[in-house]
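Listed below are the structures to be examined.
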Structure P
Amino acid sequence: MNIVQNVAERLVDNVGRVIIGKRQEIRMMAIGLLCQGHILLEDVPGVGKTMMAKALAKSIGASFSRIQFTPDMLPSDVTGVSIFNQGTREFEFRPGPIMAQIVLTDEINRATPKTQAALLETMEEKQVTVDGVTYPLDEPFLVIATQNPIEYEGTFPLPEAQLDRFMIRIHLGYPSPQEEMIMLDSQQYEHPLNDISRVVMVAELLEAQKAVRTIYLNDDVKAYIINLVTATRRHPDIYLGSSPRGALAIYRLSQAHAATQGRDYVIPDDVKILTEPALAHRIILGPSARMKDISAGSIIQYILNTTPVPGSTVGQRHPQQ
């Protein structure tokens, strides 16, 4: 698993030069990238969501595009459009900004539902269909979306189908006073984003992503994941629990987390660390929970605390494996 650890540490160190004091959050984003999952960065304005996404993109030798979502955007502004060429008397496809390997969709909740829906096919099937013609996207393909949860004017909440396609949701939070002091000093002359360079090549990333898929999960750990997801469907304060895609997200994220820790097998602690980032945005709270001001994260923590944890044999393979 040296390739996975090596790639993850280089990414975390490089992005950490731009985003001060958020090493764990950066590691979460690297884990999402390593298991080929889309990432939702959700927090208040000004904490570095866009800078974090741009720093990750600059750290990888992949094509990058940024889409600044606004209410007047059309789906064709995202996917591309076919234009009639009078010289050849044929329609030619002009690709949109989604045709890149790493796509930053900034303030995704400012786009209308129709424009948001243009991302559904690309995020799930890694392809774009325009005028009946399907165009595959290059690997690796990653959507990093940002949104501000406290803004309501001029925004459109992401539908459940869209949220479910994000493998992990990350909150950055405010820096500590000491970290904010370091941030001020680091930007005295220019932004540190201008100084970072590529540290991971596409071939290395693809190799690391392939290595993550080989990480072993004991049947008890798989059952633990399923029990956690099932509990979200039965909790009285949850109107709609996690989909099976949520279980797969925990499965993949746990594999990547174990690999970054130098293990070739997943333990329950891997699952515990990734369950809230993987599930909290996938559930819909019931009216009683909203009235009591109960958060999705607190319910996930309750489920983690009350669901039995597998025993100590989770890392052992069966003789035939």
Structure Q
Amino acid sequence: MSVSAPRHVRVLIIGSGPAGYTAGVYASRAMLNPVLVQGIEPGGQLTTTTEVENWPGDTEVQGPDLMVRMEAHARAMGCEIVSDIITSLDLSSRPFTATADSGAVYKADAVILATGARAKWLGLPSEQKFRGFGVSACATCDGFFYRGQEIVVVGGGNTAVEEALFLTNFASKVTLVHRREELRAEKILQERLLKHPKITPLWFHEIDEVIGAADPLGVEGVRVRDVRTGAITEIPAKGVFVAIGHAPASELVKDQLELHNGGYVKVKAGSTETSIPGVFAAGDLTDHKYRQAVTSAGMGCMAALDAEHWLAAQEALAPAMA
């Protein structure tokens, strides 16, 4: 990798999910000439989702198609989109310095972070095989497709219990698979789950394999292992929801920005401002609660507007400082 001569940009957007692309649209409309670097997974988590039925204006849309449209919209507004990965980011002085995998170096007056979060997975080959075809990490995205079906939820924290409870709105039966004999979730959530007639907890078990059909590809059940005895049991299920948490993609800034709730970038209330002036964060990188495409897009809009106002204030100050 050869490092190229630094390129000055007014706004650098890092990440290309709904937050990043929406920031690109708004920053372009504000005539800030933004450059958006897509990152390792252009389009973000929605590219691993099939049907999306909760995006306003589309009764149903394929996740990858929606992201293609968002990218095209940002380009049409004038956002420069670069297929590259930012590997290091120096926020110690302005302009901020970002170095890409290709060797490109950007000197940015303002930075919008939209690197998202990644669902934690079990790491099984069969899980990977059926991801998007019965294996999901988002109950609010995909629960609707399992009306009247038996499903499995994996995990024992707040996310798992909330998803299991939510999925009872659709499923005929929810089996909660957990390695231990007690949940880590808040007590009130535990109480609701244990009282729910549709939910059966399966303690001291872990998923050994997701099983299903190849043509068409689809989940038909799971094999679970008793962690005490090693005994294998098969459970029929049309859907498997992995709810062992999300990991925010905050590696670039983990030693530079204030983080909270396990690595999410902290922003000021009602704002996308981070702990460093001129650095803004939007979408799942900051959001451990909602994690929806529509909320991420809203935050992308906020981040671009926040950056616009911040840059205007800096320019107003410049003559006074001269």
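Throughout, read-outs are computed from the coordinates displayed, never taken from laboratory work. Keep in mind it's a predicted model, so treat the numbers as computed, not measured. Cβ atoms are built from the backbone, for glycine too; each structure is taken alone.
Key figures
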quantity	calculated
For Cα extents along the principal axes in Å computed as 69, 50, 45, the structure of P, Q it came from	P
Entry that produces 0.00 once FRET efficiency 1/(1 + (r/R0)^6) of positions 86 and 294 (r between Cβ atoms, R0 = 30 Å, to 0.05) is calculated, selected from P, Q	P
With helix-only ellipticity at 222 nm (-39500 (n - 2.57) for each DSSP H run of 4 or more, over all residues; to 500) derived as -8000, matching label from P, Q	Q
If Rg/Rh (Cα atoms, Kirkwood Rh), for residues 54-133 alone is computed and equals 1.07, the structure in P, Q	Q
Structure from which 0.50 was derived, FRET efficiency 1/(1 + (r/R0)^6) of positions 142 and 254 (r between Cβ atoms, R0 = 30 Å, to 0.05), options P, Q	Q
For 14.2 (mean count of other Cβ atoms within 10 Å over residues 118-125, calculated) the corresponding structure among P, Q	Q
Comparison of P, Q by FRET efficiency 1/(1 + (r/R0)^6) of positions 110 and 302 (r between Cβ atoms, R0 = 30 Å, to 0.05) - largest value held by	Q
